[in-house]
Structure 1
Amino acid sequence: MKLTRWFKHLLAPPWLASHRFGMALSAEIGAAVMLAEAGQPGELRFVAEGPLPFGYLWHERNARQRAADLFAQLGVWDTAENTGVLLYVQLVDHRVEIFADRGIAAKVPQAEWEAICHSMETAFKEADFRGGALNAVSRVGALLRTHFPGAADTPNELANQPVIL
């Protein structure tokens, strides 16, 4: 299993994520993030990655661990009200992870995040990267508005443009 995963990542082209999430789709995702953040205090970051860095393979780290590291590296944890959410897409492992800061994780059940992840994974299996990504961003925004009704918008603390690695 370990060698199979290594080969998948080492043989995957470094441009895989930028091919799936090109400039036009990245712009659409950025606009969708801005809309998703309206009317609620959450801050959303979208990250898509092709092959994992070699160190993650060497130490047998999974997509969830990579998402946690990116959550910290991108400063998603550093919002004033602890309301950051990272939506991470690992293309080679076919995994989607949502990592929420403690201000949100305390109120939103894990099952709701898992439903969004499953929906994205299903869309991606059908090569619908646009629909899967935009639907997930919209659903995260709606979910946050549901769990934080009447909460005021907060200043935009994180960039809306997706990170494509």
Structure 2
Amino acid sequence: MNARGASCCFTGHRPSKLPWGYREDDLRCMDLKMDIVQALVEIYARGFRHFLCGMAEGCDLYFAESVLLLREVHDDVRLEAVVPFRGQADRWTAEQQQRYKSLLVQADQVTVLQEDYSPGCMMARNRYLVNHASLLLACYNGEAGGTRSTILYARERGLEIQTIPIE
């Protein structure tokens, strides 16, 4: 497998589009997190070792945490945190900022795409993810938005797409 072929990127919804919002103790959220872990175990078994995450609130952070759990079992797993702009988490709650910073410290690589926010920087991040992977894992509820746009872009680029539905 070439470098792109051994890489899996992720897209998923932010809390505003999740039925449980920020309530991660909701059983549906816990089920989704388990589904992500199970998907990663299967993806790892297929030979994927490099995992790219856009580090947005919600599903992205669940994914990053799940990759780190997988790395505890398999030391060849690598997490690349792809940050669209340096101040991505500045307006998040203090608790979410701490979670984000902790994940960045644990990542094997942090790629910051630009210093400051600009219109389109989130889509540029999503395109980076897709352009550096051959598999897209998506937590998706069918709604329009960045997750759908990323899935459509991945389809255009010929990536394999694996979807975990959000119900």
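For distance in nm of label points 7 Å out along Cα→Cβ at positions 41 and 105, which of the structures 1, 2 scores highest? Once distance in nm of label points 7 Å out along Cα→Cβ at positions 41 and 105 is worked out for each structure, 2 has the highest.
Here Rg and Dmax of the Cα atoms in Å was calculated and came to 14.6, 41; which of the structures 1, 2 was it taken from? It traces back to 2.
Taking distance in nm of label points 7 Å out along Cα→Cβ at positions 97 and 113 as the measure, the highest value among 1, 2 is held by 2.
From 1, 2, which structure was FRET efficiency 1/(1 + (r/R0)^6) of positions 25 and 49 (r between Cβ atoms, R0 = 25 Å, to 0.05) = 0.20 calculated on? Answer for the origin of the read-out: 2. Looking at relative contact order in percent (Cα under 8 Å, 6 or more apart), point out which structure of 1, 2 has the largest value. Going through 1, 2 one by one, relative contact order in percent (Cα under 8 Å, 6 or more apart) is largest in 1. Suppose you compute FRET efficiency 1/(1 + (r/R0)^6) of positions 81 and 121 (r between Cβ atoms, R0 = 30 Å, to 0.05) for every structure in 1, 2: which one lands on 1.00? Source structure: 2.
Highest-scoring entry among 1, 2, by distance in nm of label points 7 Å out along Cα→Cβ at positions 65 and 129, is 1. Here helix-only ellipticity at 222 nm (-39500 (n - 2.57) for each DSSP H run of 4 or more, over all residues; to 500) was derived from just one of the structures 1, 2, and that gives -13500; the source is 2.
Just so you know, all these numbers are worked out from the coordinates, no wet-lab data involved. Keep in mind that what you see is a predicted model, and the values were worked out from it rather than measured. Cβ atoms are built from the backbone, for glycine too; each structure is taken alone.
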